[in-house]
Structures are given as structure tokens and as C-alpha cells.
Structure 1
Amino acid sequence: MLSPLMLSDLVLSAAAVAGGASVTGTVTLNAPASGRGTLIALKSSNSLVATVPDSLLIPAGSMKGSFTISTKTVRAPSAVTITATLGDDSLSTNLTVGLLLANRDRSITVKAGSGRAGDAIPITILTSSALTGYTRALLSVEFPPELGDVIVPEGATSGVVTMPDPVLPGARVSFSAGDGRFTVQMSSSAPAATGGRLAEFVLTTDPDAPAGSYPIRLTVAQLNDATGQQVPCTTVDGMLVLSAGFPKGDLNKSGKVDVADAVIALRVSVGLQEPTPEQLALGDVTGDGRIDLGDASRILGIAIGLVKPILPIIRPPITGTLVPVTLL
């Protein structure tokens, strides 16, 4: 007998914000929605402080759905209960809406590098000099999944996150990655006494990722002091600029497909050379997940002008202004 569809979890991207900021809520089911989707009723205990949509539709086949909580400026900190309901089943969580921060330079900034599709690009999380006093940090960075991913070797417990500056001396670090998200947790016995590069990791872009501008968003930024109290901060998202990658067939990454690339493809196809991950992505022009004689033949055809080259995709740039979000 199948178990009834129920709510499994309700989480917010921040437990506390300054009035006027927005928060993302995520509802998780215990099984994928079926039919035309599952409608979840939403409610705020105080719509004068925080408003939510009347409902959230989780599409068929999905177990999660997100909604936006809009808050208003308040004269005193206010607690609001956000409730999700499915039939007789309901889950609630609390959101604290506080005053705007007078000190606007207590910030966490995401700084993204730039490069070509297929490059490994560093993502740096920076803190301002006034942001101090915390001993624990929970940070979650999101980016479009088609851009690439943070590669975590199987069983790795270190080496993925670096801490170039001693912002949190001797911190213990844990991390997770996948589906366009990278999350890192840090804990230290000594509180942060200065700003700097809090953490850095590398995003390996997909060789087939379209060129363009990609938002790198800090969706969770929770700092706590030794007593467990949350340390207020603002967050500023980043933008990664990706230029067109190398054309399909350009195994030696010279910028063009020539006979030398065909030779590499032929050597790989007959087992004389082991391809790198980048070469496999660039040399698999037929899209079957390997480099074989068919790929080598087509690459030779491109090199001598008998086959039309496969050009990199160009993605229109994302426009708009990155707005700091205030956390309390």
C-alpha cells in the first residue's frame, strides 16, 4: 500500500532578516508529486510584517518547490510563523524580521573569476573588515547547473575548500556539492577578528556551457558567535563571465580544429592515448560518450574543410543589478 503524500520539510534560506528583505522558503514532500502537481497552502501569521503567496504548486514528478517571503520595514523586531499545509498535514517555521542595520559594511561578498567554457574558475567568499565576532559559518552558494559543478573527489574530506587568510584560525571545515549548489560549514574555537577571504573553492565549468554571464548567488549566509547568537551581515552576489569554449574537435585547445587534433582523436580511439576529461568532452563530436574512429574521421573532415565546424554556443548576457540582502 502506497503511503499518503505528506509534507516532509519546510526550510527558509535565512532564519532572520532585516525588514524589506526577501527570504526563500522551500517545501519538500515525502514522495514526488503526481497528476497535475500538488498544491500546498501557505500562510503567514502576520501579513503586516511578512507576506507569502496563497499557495505553491509542486510540479508532477518533483518533491520540492520554493516560494518567496516578502518582508516589510518594522519599528521593532517581530517574529512571524510561516506555515505550509497539505490536507490535514502542516509544517511551520519561524522567521524573525528585524531593524535595518546601521552599519552597512558588515558584508559577505561572492567574487567569481572569469574564463572559457571548460576552465576551472575560483569562487571566493570575502568578508568586510567590520564583520567579526562569529565562530561558526554556514554558507551556501548557488549557480546555474548547466554552468558546471564543484568537483569533489570520492571520499574527500579536505582539499576542496581553501582558507587563504586566517579569518577563522584553525577552523574545522565540511562541505557538500551537487545540482548547482556548494555548501560549506566552518567552526572555530577563536572568533573572527578581521575580514578577508573567508573561503575559496573551484567551479569546474562544462566545456559545452554557453558563453555569457552567470549569477553566483549566496543563498544562505548564517554566522553565529560562541553563544549561538546570529551575527548580522549583508550579502552581495557575484557574476561569473564565461567566454566561448573551444570548438568541438579542438583536443589540443589551440583555438581551431586541425590535423593535430585528428591525430590525437585517432590515438585515443585505438587505445594508444588516454584522454583527459576535457579532451573527452571536446573530442566526442558524435555525442556517444567516447572518442572512436567516427569522431576521429569527423574531426579530420572539419580540419580539412569537408565538414562544417561545431561552434561554441553563445548565451545572451544576464542584465540587472545585484542587490545586497540584509540578514539579522
Structure 2
Amino acid sequence: MPAAFTLSAFTGDADIRAIEAVRSAVRTVKPDAWMPGPDTDPASRLPYCRIARVGDAPVGYTWMDWWTERDGTRLLLLLGYVHPHWRRRGIGGHFLTWQLEAARQDPPAMDGDGPYVFGGNADIDQPDVRNLLMRAGFRLAFTAMDLECDLEETAPAPVPLPDGLVERRLGEVEHRLVHAAIEESFATSTHGYVPRTYERYRRDVADRQSDTGLWCVAWDGDEVAGVVINEKVDAGTGLTPWVAVRKRYRRRGLATALVRNGLARCSAAGLKRVRIATILENANQTVGFYERMGYREVLRRPRYRRPFDRSGVTVA
């Protein structure tokens, strides 16, 4: 990093204002940027936060998040954000070098006994970030895909469920069955799936998904066969965070019926578009499935990883 730059640990409210200044600048060129930090995440992440300044002006900051995935992988996600005016001056490389070393020296305590793995994100519109990660030894692990269905162009009519299955409104005491069906459906996921506790599921429902009238739940007697959960993001936009069909009910057209019926409900509720995310490399070829339902690609978000090791890396 050029000598004019300083890198300091997070110290309190003044640094929140510095981080907000960096966020505002970054979002002038990438409005949808995800930028967590000390004001959004647990305090346990603070040791991995550094703020870059030129004089008194904040020009970037680092952050790290982590979680244990379904297969036991303990992922350390390295995040860094640089003011657009100060890019291509070595700040991002310095951030990444510092993060790799800090995590090696003092990795966070995490559940599970699987390997630690470094993770990095670079959307398809961030080639400089991708090149930085590649120079540091990261390689593509999988590609998250954002798709959108324009309900003013594609408004599917409701269709019947496969024989033997019925759709009905969800009772309050039945949420545990929905949660269990989602977890079972993703039990073999190999693309970074993080299991949710029932308590976390209930928080998500309370915070964002309480309008169960937008949900579609298929029942086989007292068992949940599959579920599509929709939520309203704003006046015209919906999001489908969950499409889950239990294994023994697959290959019967259930997912198609639930997604179509969910889109019909969103349209009837006045939404103009619905977004969904999936994995390009999914063995069930979910991208093609959603495209046949009227969705179109909006953004590719490649996800990169590299092994956790004790050898030092300097990223130019």
C-alpha cells in the first residue's frame, strides 16, 4: 500500500460513519452491493475489520463473515470494499493480504470439525475483483444465478397438483413440518448450503415472510411434499427464497405446479416481477427449469474459494 494510506482497527461510532461514507461511494457504481459491517453483523467479526484512510478521508474497509456448511466446511468469507476513486492503487491487494494472514494467525472458533476454507465473491461485473482473487490462489467453486420473471409478460394460471397431493393454507402449528421439509430437500446440497435451525426459520418468517398467502404448500395427508415460499420485497417486487420438494415427490411435476401457482399468487397480489436465486452447476439443472417457467437471467455471482493453509501470500 502506498505510504499515504493508513490501515487501522475499528474503534467505534466514528468508524461507522467512515464505513457509511465508503458504502455510499461504492453504491454510486454498484447500487445493489452487499456491504455488511460492524453495524449489521455480530461483534465477533470486529477483529477482522480494518479501515483504510488517506489523511482523514476513509477510502475502504475490510470485513469477514463465516459459517459452517452442510458438508462440514468451515467457510471464512473475506470481504473488502474500496472507494471507486481509489481503486487500482493497491488497496484491494493489501486488504486481501492482511485478511489471509489475520485469519491464519487467529481463525475464529466455529462449529464442526471440517476444514477451514477461504471464500471470496466477485460478481460477473467485477473483473478486477476476480483477477485479484485468482492471483491470490482462489478458484471458482460455483456460480450463483439471479433470475427474474416479469409477471406483466408471464403470468401463469394456477394448475392442479399431481394426483394425491393437495394445497391448503398453512396452520401456525405446521411450520415445523415446512422447516423439516426444506432441510430434508437440501440435505445433499454441495454448493455452500448452510442448515437453518427452526429458530432461524421462524425469525426469517417473522421478519420477511409472514404473508403466508403468497406461499404454496403441497400436502400428502399430514406430510409436506413440497413448498414454495414467496415474499414481498417492495410494492412491485417479490422474491422466492425457497423452492423445496422432498426427494420421494420429485419427477412428478410438483415443483412446476408449485412455482406456477406461486407466480400466479404474486401476480394476483399486484407484484410485477419475482426474483429467484439458484446455482448454475446444480445437478437438477434448475436454471433451465426456471427459464422454462419464464424467468430470465439478471446477474451471475461467481463464488471463489482457496484452501486454508499457513503459508504467507502477498497479493499484488
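Any read-out appearing in this document is the output of simple, stated calculations on the displayed coordinates, not a laboratory observation. Predicted, not measured: the structure shown is a model, and the values here were computed from it. Cβ atoms are built from the backbone, for glycine too; each structure is taken alone.
The table for this structure:
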{"item": "Of the structures 1, 2, the one that 23 was derived from, the read-out being relative contact order in percent (Cα under 8 Å, 6 or more apart)", "result": "2"}
{"item": "Parent structure of the calculated result 12.5, given that mean count of other Cβ atoms within 10 Å over residues 162-169 is the read-out and 1, 2 the choices", "result": "2"}
{"item": "For distance in nm of label points 7 Å out along Cα→Cβ at positions 42 and 266 computed as 3.2, the structure of 1, 2 it came from", "result": "2"}
{"item": "Which entry (1, 2) yields the derived value 72, 55, 39 for Cα extents along the principal axes in Å", "result": "1"}
{"item": "For 0.10 (FRET efficiency 1/(1 + (r/R0)^6) of positions 10 and 194 (r between Cβ atoms, R0 = 25 Å, to 0.05), calculated) the corresponding structure among 1, 2", "result": "1"}
{"item": "Label whose coordinates, when helix-only ellipticity at 222 nm (-39500 (n - 2.57) for each DSSP H run of 4 or more, over all residues; to 500) is calculated, return -2500 (choices 1, 2)", "result": "1"}
